[in-house]
Structure I
């Protein structure tokens, strides 16, 4: 029996381009990535430590090792996506997410905790992000930036909803049952969408990217003449490596700022209540900034937007040094959200713009391993520098060199020429 909407005739009869259904599903994928994200795992930190009697160092080190394992796994996930397609792999990932949360709910030893973190980070923080962004890039060319910005609203909504939901669940049911409930939520929402609504590409259901009609000659030629690099061809271009290194500051520093958020604001004389309030603002501000950054990604060269994102991060770090009032903390969160949105949206779009859609899984899988890996290390430099200097300001001054380096890499990431690669 054919799955719902599998028949391309049904998809073609819809009064709108099916790519917008893909955008919606991609947003839900990002929304459901929460169990593998730092903003949810941090909510479970205290109740798990209290029951299991582990040190923060042990817990944090295990989380880091699990995240680094996820970084390595992303290379494999990317290749598997290219081979088997998004629908099948996403369906499997949904089931694995449910099993991973079930495993986490039964954790009673460090090795079990490591396995749980490795699975959750590979699936939620890595694979769900990769599937979501690549799906949108596959279905859109001309409006790729705008569509990416719309789907990214799911990430902002997730940052706003899930920390509060996890907190309420833990208070009422305990942390073990809460992990199970989160898994059921993800399975219940995402698995039906993956099975019935995800389509691997517009061409497989008789459509063209952006909803282009086959009689639109100019746009048709652009799609037909799309240049596609293999992973082997992409990795030997200078641009590939400029892009990989252009983004390392954002996962590293933003993760560190999130992880040490309460402590940083405490050194500024701001209480934990305000810290919790400002942390909750990351979601709504990301919702707004993602939308506008997506629009800009179709109008402005992506490498310039990436550079602007790094400049925004530099200004955010400098501003954080000076804050002492509530309104300044709110501005800090807003600036950080803008920086994340500029980098995330433009970085997502630029890979497909430069290297095509055909081998995007393998190419983005490798680049995602770098972002996941640096995200895993995010908490360490802030903690190490603070322990040695007793100042987060010193950490900010030292680490500001990283977004400066990333800004230069962004500007150097010009569009590669496949002709030059093949001539080699």
Structure II
């Protein structure tokens, strides 16, 4: 009997899927609605819509889950509610015997543990069904290096504040934070005194969520400009490394000075708007001195680079806004660029030597363009954290698709940031970008 039920469920799922894919429901919704008008909906069971679990009957599911409710007289159902949240109902997903619907991805205010099915004439059927809410998910922080006393925004999901079990935020070092505001996907909190490096915990009635990022993150650090790695300018051009009291954590690099023009089109000014780090040295054969010319993949594990993000802190004053060129973020192996002369290195590998030809090829890089032709970009003089998935580093200099791609950890020896091209035309501007804590971390 159990096997027959499973087979019937599978058959129902496959048959309904076939109808939907073929567009075969056309007027079936209307016909079924007319046929079932005035009848009381009957729910026999609910199941998952994933083909791998289609034979699984369920009495509960998480927010956002797609379900199929199976029964009779369902054609005239116009509304479905889970607790106090109304689901979006697609008429083409409704027949006399099956309704496919997504549970709203919203935390309920009132929990009834029931699903309600309402017809056009108001006939209502209640079906016992529990919607489970996940523990909080903490995805990002507006500035991962924010100072104590600063108000920061945490973004994620499932931030539920129950009057009996209030939401709490705890910084590493087991230091509680003051919460200023709570939305289901954003929190505003005050960074507490005494917080240490590590993950942030958000706790609700539904459990504890640990941030995927770290506060004061030093993991995967390449350039902190304060001596942690010892790395900085190492190319043809030296951008200023400043410590004027406006930094987020000591020294920072500066691209542009708020007075030098970055042209809206055809701009190339690597003397003012490029940070270069090319691994290697002028020794023969090329070597990679520690804290000076080391290959980046020797200090950061890039073996799983497709599941990593490039991060840095950024500050742009409002009076030095950016509105031209993409920010090009370029990793390269020593076969593309290296400090010193072309030739071989101490490992017998061919090295390209110092050049700017490599960045003009169609090798892959990241492009970041937060400004628009109608609106310049700035951070209001505040420091923020920028996070860019390395898997998205697939562009050529002009914004088209690259023809050669990052393929192994050895392609992460050198790094360059350059405000140039990107296939976008902007407006002449005089930007100043302050950048610190350039790192590559697991997502």
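Computed from the coordinates by the stated procedures, all read-outs in this text should not be read as laboratory data. Note that this is a predicted model, so its numbers are computed, not measured. Cβ atoms are built from the backbone, for glycine too; each structure is taken alone.
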Can you say which of I, II returns 3.9 when distance in nm of label points 7 Å out along Cα→Cβ at positions 382 and 398 is computed?
II
Assuming 0.35 is FRET efficiency 1/(1 + (r/R0)^6) of positions 134 and 358 (r between Cβ atoms, R0 = 41 Å, to 0.05) as calculated from a single structure, say which of I, II it is.
II
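If distance in nm of label points 7 Å out along Cα→Cβ at positions 238 and 350 comes out at 3.3 when worked out from the coordinates, which of I, II was used?
II
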Any idea which of I, II comes out highest on relative contact order in percent (Cα under 8 Å, 6 or more apart)?
I
When you work out volume of the Cα convex hull per residue in Å³ for each of the structures I, II, which one comes out largest?
II
helix-only ellipticity at 222 nm (-39500 (n - 2.57) for each DSSP H run of 4 or more, over all residues; to 500), calculated, reads -2000; among I, II the input was structure II
